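A.B. asks: Once you scroll down, you'll see the structures, which are given as C-alpha cells.
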Structure 1
Amino acid sequence: MKVLHFSAVAALLAVLAQPAAALVEQSYLQWQENGDTVPNGNAVRVYARALKTGCTGMCDSTECADMTETFYYRAQGQGSFTSLPMTLNIGDCYTPMDEYFADIPVSALTGDSVFFYCEFADGDGAAEFTARPGSPMGTFNAVSPAYYLVQQATTENFVLHVTGDFHCVAPDGPGPGISGSFNGWNYQAMTPVGGGLYSTDIAWPAGSATTIEFKFRNGTAWESLSGGPFANREYTIDLGATEGSYMGYWNDQEVCPCIEHPLVAQQQVVFAVDMRNQDPASYSGGVSLQGSRAPLNWTAGGRPMNDFNHDGVYTLTVSFPIGTVNTSEYKFTRSNGTVWSWEDTPNRFLCMADNGFMLLDADLWNNWTPPVGTTVDVSVDFAVNMGCMSGVTGVAVQGSAAPLDWTGGSNALADGDADGVWTGTVVFPAGTAFDVEYKFTHTMDGTNWEWENGIANRALTLDDATPVVTLPTVAWDNFLCAPGLDITYTGGQAVLSWTAVPLAVSYNVYSSTSGYSTMTLEGSTTGTSLVLPATGMKVFQVRAVQ
C-alpha cells in the first residue's frame, strides 16, 4: 500500500480546496489550534472568526441576519458529523470580524482524537474555513477536518499560586490581573503584596487539561510576549499534583524601560572603559568620554579619563546637576598621540536612577568580544539514515568548519554493514569555532551530488569539555518513511498496527470504501496502533506526521 509523504499530501489538499466565492469573505479557526491536545474530562470550547464586510465586527451583540454559523464534530470511529449552531462571543470585540464558539461534548472525546470544522455561509455560499493566520495553513471541511488529540485529564483538584511582577508598569484601570483558560479568558484581579508584586490563586478542577494557559493583564491591556500576539504563558501539571507555583514579569521585563524625567537631586555617575584588549599604542595619547547631555559634549578628547591603577581600565566621574533630564547617550574616544578616533559601535545609553550616585560596569572598547573557539581537538561521529531511499551509492557530510567544507561529496561517509545508515568521524582541530553548521549530500551515480533541500543547515555546538561527540542518527532531509502497516480483523473491529517512523510526532489514519479517491481521516495518535470499527470492504492508510 502506497503512503503519501506528508508534504505531498498537504500540497494535494491545497490544490483541491479552492476558495468559494461568497459575501462571507473569510473564516478561520481561532482557538484552540489544529492539532492541539485537549483533556477528555470536560467539553472542549472551540472559537472561530468570520468576516462579512459591513456586518461583522460591530462590537455589540448584533449578529449578521443573513449569515448562518454551523459547527460540525464527530468522534473517532463515527462515520458522520453532528452539527450544532454556534454562539456569538460578545465578551471581546475583534474588528472587523465576529467571533463564535461551540462546544465539543465529553461524549465525543472517547478516542485518541476528535474531528471538527465550521461553516459560515450566506445566500451566496460558504466561506472557506482555514487555520488561523500566522499558523501553518490548511483548509478544514468534512473530507479534511481539523482535529484535536485527546488525552487523559487531570485526576486531582489543583491550585496554582501565581505571582506577577508589575514594577515596570503603572497600574491602569482596575489594575494588574490575569486571564486564562481557567476562567474563559476573562479579567480576574490580582492582590498587591508589595514591591510591585501581585498574586492570585488559580483553581483547576480534576478532569481538566494538564496544561494551564494564561496571560497577565493591566486593566484592559494585555501583556505582549515574545512569541507574538497569540503567545500565552503555560504551566504543565505533574501527574497527581495538587498545587504548584509560578512567577513571571509583566511583558517578561525584569529590567524596566527608561522613562525620562528631570533629576530631583545632583547625580554623580562613574563611567569606565576597559582598554586591556586593545593595542596600547592605539590609546597612548589618552582616552576620553563624550556624550549628549551637559556637562558631556561631543568634542573628541574633551573629557579625559584616568587609569589610576594602571590596569588598563579608564574612569571618569561626571556630576549631572538638578533639573538635568535623566538620560544621555555617550561614547568613548582614544588617541594614538596624533589623532582621536571614535568607537565604531552605536551610541551607548545611560538611564540615571536619581539616587545620587551610580557606579557603572566597565564597558569594553567597541564592545570587544573574545574570539570563540575550542582549545582541544573534538571528534564528532555523524550518522544519517538513507533507508527510505533506493539506489544511493555515496553519502557525504558538508559543513562550515574545516575539515568540513561546502563541496558536495567531500568528507565521505560509509555504510559498512549495508543497513542504510551511513556513518563517519570528523576531527575538528583546536581553535575551531564552537558553532558549526552542516548538511548531508548523496549521489546515485558517483558523479552528481544532491543536497538535503527540505531543511535549513543542521547545527552542531562543539565543547571543550566533550572531546568525543556521537550525534544521534538523523533521517535524510528529515524525511518520514512510510510506516509498515499490518491489519487484523476480529469481532467486527479492524486492529491497525504499524512500525514507528524516525522523527514522526504522530500518525494520521485514513480509510476509504472506494480505493484512494476519498480518504476520510479516522484518527490521529502518537502511538503505533489504532482500533476502528470494520464494516464491509475498506482501504486503510497511515501517514507519519512531522
Structure 2
Amino acid sequence: MSASARDRVLGAGLAAVTCALYAGLASAGFVHFDDPAAVTANPVVVQGLTPGGVAWAFTTTHTGNWMPLTWLSHMLDVSLWGLAPAGHHATSVALHAASSLLLFDLLRRATGAPWRAAFAAALFAWHPLRVESVAWIAERKDVLSMLLGLASLHAWSAFVRRGGRARWAASLAWFALGLLAKPMLVTLPFLLVLLEIWPLRRIPLASPRAAAAACARSLAAKTPFLALSLASCAITLAAQAGARSSLDAVPLAVRLGNAALATVTYLRQMVWPADLAVLYPFPETLSLPAVAGAALLLAALSWLAIARAARRPELFAGWAWFLGSLVPVIGLVQVGEQAHADRYTYLPSIGLAWIAAWLPPAWWAQRRAAAAATATAAATILALLAFATVRQTAVWRDGVALFSHAVAVTPRSAPAQLHLGHALAAEGRLDEAARAYEAALRARPGGPEATHRLGVVRAQQGRVAEAKALLEEAIRLDPAWADPLHDLGVLEAQRGDFAAAGRRLAAARERRPDSAPIRLHYGLALQRLGRSDAAREELRAALALDPLSEDARRALAELEHARSAAGDR
C-alpha cells in the first residue's frame, strides 16, 4: 500500500470510528439545559434560516455571547431537520469528525509521522471528555469553532511551509469565522507561534534568549490576528457583563486557587476520565494544601517542559498549548457557577494529545519489540477511551438521565439537583421535580431559583397558597429578578385577581422588557382590566419579540375585533 493510500485509510477509519462512537445520539433528545434558549424555545431560531434571523444573529448577545455563525448553524439545522433532535446531533457529530480529520492531516503533513498523528487525532476525538461538546446541542459553538480554528491552523501551516499570500489570508479568514462561532479561539495567535516551535520547527529553542526574541517577532508578525482577538475579547466581556461574578462574590485568590485545582483536574480526567458530569459546582471553600499541591505540580511540569524544550520541543509546545488555551475559561474572569467543565478541554486537549503521541522517543520506535509494545498500548488506550465515550454518550439521552447522573457524581450539588428538577418538571413529573427542588434547598438554603421553581411546581399541583408563599419568598430573596414576579402575576390572574396580577406583571416588565411571555401576560391582564390601548401595546410588543406566539396574535385580534365592532355601532 502506498503512503497516500495508507493515509487515506487512516483518515477514513478515524472519521468512521468517531461517528460510530456517537451513533447513540440518533435516539437522544434535546436537554432542558440551554437547549431551549439555543433552539427549541428560541423564537428566532425555530423559524429556520430567514433574512430576519440572519440580521438577529449578527446583532444579538443572547445567552451571553456574540456568536452569529453558531446561531446561523442552528437556524440551518432547523431549516433542514425541523426540531427533530437527531438531525441537530448529526450535524455536531459530523463537525467533530471533520475536526479529527483536520487535526490528523495537520500533524501528518507537518511531522511526516502518520501513525503518531493518527493516534493524537484519535486520542482527541475518542476521549470521553469530548462528549459534552458533541452531545450537547447548545454547545454547537464548540464543535463549529474548533473546525474553523483547525482550518486556520492548517492554512497557516501551509503558509509557513510553502508561502503565498492566499494561504496567509485564508488563515486569517478562517480565524475570523471561528471567532464568529465562539470567542474561545482568542488564543489562536499564540497557538500559531507554538505551531512554529513544533511541529513546524521554525523557532529553535536551543537558546532561551534567542527563542524568546524569535517568539516575540513571530507574535508581532501576527498583528491582524491579535487585533481580531482583542476585538473579540472586548465584545465578549461586554456581552457577559451580567453573568460575570464580581470580585466580592468570588475573590481573586479563590479564583486563582480554583484555576490551579481545575487545571490539575483536567490532567487527571485526561488520564482517568471517571465521574464526568455536566456541572461541577464551584466549591464553597478551598483546601489550602490541595491548592498548594496543585500549584507545585503545575510548576514542576512547567519547569520540566522548559528544561527539556531544546531537545523535546514537542513536549514544551504541547504543554504551553494546553495551559495557554485554557486561559479564557480557567475562571480568572468567573462566568457562571461551574468550577470547571468538560467542554473547556475541547481545544486545550490537543496539546496533551500530541504530547502522548510523541512521548516515546524516535529511537524507541525503531526497536521492533518496543514498537510492537507501543502499538499494543496505544490500541488498548484508544479502545478503553472509545468504550468510555460510548457510555458517557448514553448519559446525554435526555435531561433527566443527564442530571440524574450529575446528582450521582456530585450528590451535594445544589445546581445539579436544581437542574434535575427542571428536567423532571419539563416531563410533567411534578412530585419528583418537587423533591429535587427541596433537595436543592437543603444543599443551599435560601436559593432564589430553587424557591421560585418549587413555587411554580406547587402551583401546577394546585397547592395555591403554598405556591404563592414560595413565589413571594423568591421575590424577597432576589427583588431584581423578574421570573418570580411574572409567575406570581400569572397565578394571581388564574385566581381572578387581575388588579394584583397587573401590579406583579408591571414590575416584572420593568425588570425584563425584552421578555415576550411577560409582555404577553401583562397585556392579557390589562385587557381584563379594560385598559385596551395599553393592552394592545403590550401584545404588539410580545408579538414583535416572539412572532410565533399564537396567544399574543389571538388576543391582539380579539382587541382589534372589539374596537372594530365598537366603531360600527
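Quick note: the coordinates plus some simple rules give every number you see, no bench work behind them. Because the structure is predicted, anything quoted here is derived from the model rather than measured. Cβ atoms are built from the backbone, for glycine too; each structure is taken alone.
A.B. asks: The value -500 for helix-only ellipticity at 222 nm (-39500 (n - 2.57) for each DSSP H run of 4 or more, over all residues; to 500) was derived from one model only; which of 1, 2 is it?
C.D. replies: Checking each candidate, the match is 1.
A.B. asks: Determine which structure produced the value 101 for volume of the Cα convex hull per residue in Å³, for residues 386-481 alone, calculated from the coordinates; the candidates are 1, 2.
C.D. replies: This figure was derived from 1.
A.B. asks: Right, another one. Which structure, out of 1, 2, was P(r) over Cα pairs in 5 Å bins from 0, in percent, for residues 162-217 alone calculated from, if the result is 4, 17, 21, 23, 17, 12, 6, 1? Walk me through the numbers on the way to the answer.
C.D. replies: Numbers: 1: 4, 19, 29, 22, 13, 7, 4, 1; 2: 4, 17, 21, 23, 17, 12, 6, 1.
Comparing all candidates, it corresponds to 2.
A.B. asks: Can I ask one more? Here mean projected area of the Cα convex hull in nm² has been calculated and equals 29.4, so which of 1, 2 was it run on?
C.D. replies: 2
A.B. asks: Identify the structure, out of 1, 2, from whose coordinates Cα extents along the principal axes in Å, for residues 282-393 alone was calculated to give 53, 39, 25.
C.D. replies: Attributed to the structure labelled 2.
A.B. asks: Determine which structure produced the value 13.6 for mean count of other Cβ atoms within 10 Å over residues 410-417, calculated from the coordinates; the candidates are 1, 2.
C.D. replies: 1
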